[in-house]
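So, here come the structures, one by one.
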Structure P
Amino acid sequence: MRPEVEGLREQKKRLLRQRLSDTATGMFLERGFDAVRVSEIAQACGVSEKTVFNYFPTKESLILDQGESTMAALRAGLADTEYSAVEAALRILSDELRAMTSWIAAQDDPGRAAALIRSFGALLRSTPSLRAHHRDMTDRLVTAAAEALARRTGGSPDDPEPRIAATALRGLWSIQFRSLGKHLDGTRAATTIHKAVTADVRRAARLLDAGLTSLEGADPSP
């Protein structure tokens, strides 16, 4: 969550980072990921290639930039024992879905917005380096969640229970992504999409809740 009072320097950095990601995403969707050089993205944004890599460590992270913020939010959410692990994940998912549906609502052409999101998914599926980057980010997210869950229970992140629980939690993001694709047909209002996707995610979350609740109440000793 961004601080309520943001300095001018921080604001400029945030806006440039967003412009770099948006520009890169547009170019990748238009021409394909492998056909676009980082130097072209830098030139389009009026910065050096070095500046691009100061904000994004890899070319892949220019378009898959949500993972780091999701990881930070999940670490913080799971550290707050006021909420169950599932509730913490649902709060993050809700924020991410709200950002997406707010973007959809702001577009003049809902059909084009839906097509862009579908094209993003197709680009990810068809590009080996993006698939590999996404798998790596998923593994890192599961590891971070397992560490946070182990701290909640007094166990070890290498124990099978925190690891399988973390994997199950991560699965809620896949449910949300697939549900968004299912309900995003270019005709439904953003609020309708939000409600439908939220219902699907919460339906999946109910399956996890009992098991994760029992994990948090379990004795960590063998």
Structure Q
Amino acid sequence: MLKAFEDLSTPLVADACLRVDVPLRIAPSGIGAVVSGHRIAGRALPVRHYGSVDVFLEAFGAAEQGDVLVIDNGGRSDEACVGDLAVLEAEAAGVVALVVWGLHRDTSELREIGLPVFSYGNYPSGPVRLDEREPEALTTARFGPHLVSAEDVVFGDEDGVLFVPAPRVEEVLTTAHEIRRTEREQALMIRAGETLRKQTSFDDYLARRTADPSYTFRQHLRRTGGAIEE
């Protein structure tokens, strides 16, 4: 999956989701990689955290090579829920990355381990609570307003993290590659002196919009073959 994502980015995947009517499910702003430049792509392995590492160890028993552990810690800012031992155990289970709706700790050790970890940031203390476990602890994870399951694929890079339903991934990635080709061509043309306004027949758009105020730029782009905005 990471190879299929190799030449793409989360903005391109997001635009492709819009193009093929896949609902956008993007992690809240602020979720980023511990090590800048890390990229992730893989099937979601969801887990909900209640204050103890045992739920992670149980989840690893069902892990498949290439999975991304998606941790629901409620977006808490008062505790870190993963550190070096949990990340090392994840790596041993075949997990290729962790995405945390919350915080991490042991930052220096995580950098040394090298397994991609995405979170809101670091915090020195682990949990001092033990909450009651929900029946969905190993089947779904909340991530901001979204619910993530093993039927989802996770993509992440320096622009953020998003979730795509597994049955739609091939369609979304194919469309993302098409958008990338169009955008690269447009960028080369701008550098060669042909402005984006000229490429998109922007004066024609303004004239059409004057005649028909309901005519949108996105409609115009679809007619002219431009890729910006979606």
Structure R
Amino acid sequence: MNTPERDDVRTTRAKLLVLGATGGTGRLIVSQALARGYDVTALVRSPEKARDLKGAKLIVGDARDEKALREALSGQDAVVSALGTPASPFREVTLLSTATRALVSAMKAEQVSRLVCVTGMGAGDSVGHGGFLFDKLVFPLLLRNVYADKNRQEDIVGSSALDWVLVRPAVLNDKPGRGKIRTLTDLTGFHGGTISRDDVANFVLDQLRTETWLRRSPLITW
């Protein structure tokens, strides 16, 4: 008798919570998840910005609020975090780490284990692999504080007992997806790259149905 492949969230109508659903990548995650047959809930601060998320259940709340997170997590099978924050060259950034700390605690309380979290090229041990322009100009002048918080975010996820995947996209663009990407953990010789938000969303959702990258931090690029 064949043993069924383990799949924690593969059900007819698996339930998925998306954070950062009104961002460029988050919107595609929501639309692709709906197309795959997920019941999607989006926790949003501004319902006005989420009016076009047709088919998703909206819960209004702050992703840094553990009480709001627990409400949104009730009955969910998995979580995708696509939270982002604007460039902040002068001020400390804490949104990502604060929200992620609350999320991990809320997921533990609600017994939801699968988390796919989008960070970015330049986080963790991918620092210094963005190419000359990104590493020498964009990163230090505009994104230094953002990535300091992404690092804190990754540390919180990585030290949790959740079934997590940290996804580090290369520089994002809005081109059509190619359906074929490179997935890297050994970045030897890699210096910069780009990828479409469409392909990122597709890869992120794939991680809900496989353990290939479980508790790992792949960088994805074209």
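All of the numbers you see were taken from the coordinates with simple rules; none came from a lab. This structure is a prediction, so every number in the text was calculated from the model and none was measured. Cβ atoms are built from the backbone, for glycine too; each structure is taken alone.
Side notes on the structure shown:
- Source structure (of P, Q, R) for distance in nm of label points 7 Å out along Cα→Cβ at positions 137 and 201, computed value 1.5: P
- Value 18.8, calculated as mean count of other Cβ atoms within 10 Å over residues 65-72, assigned to which of P, Q, R: R
- When distance in nm of label points 7 Å out along Cα→Cβ at positions 41 and 57 is calculated for each of P, Q, R, the greatest value falls to Q.
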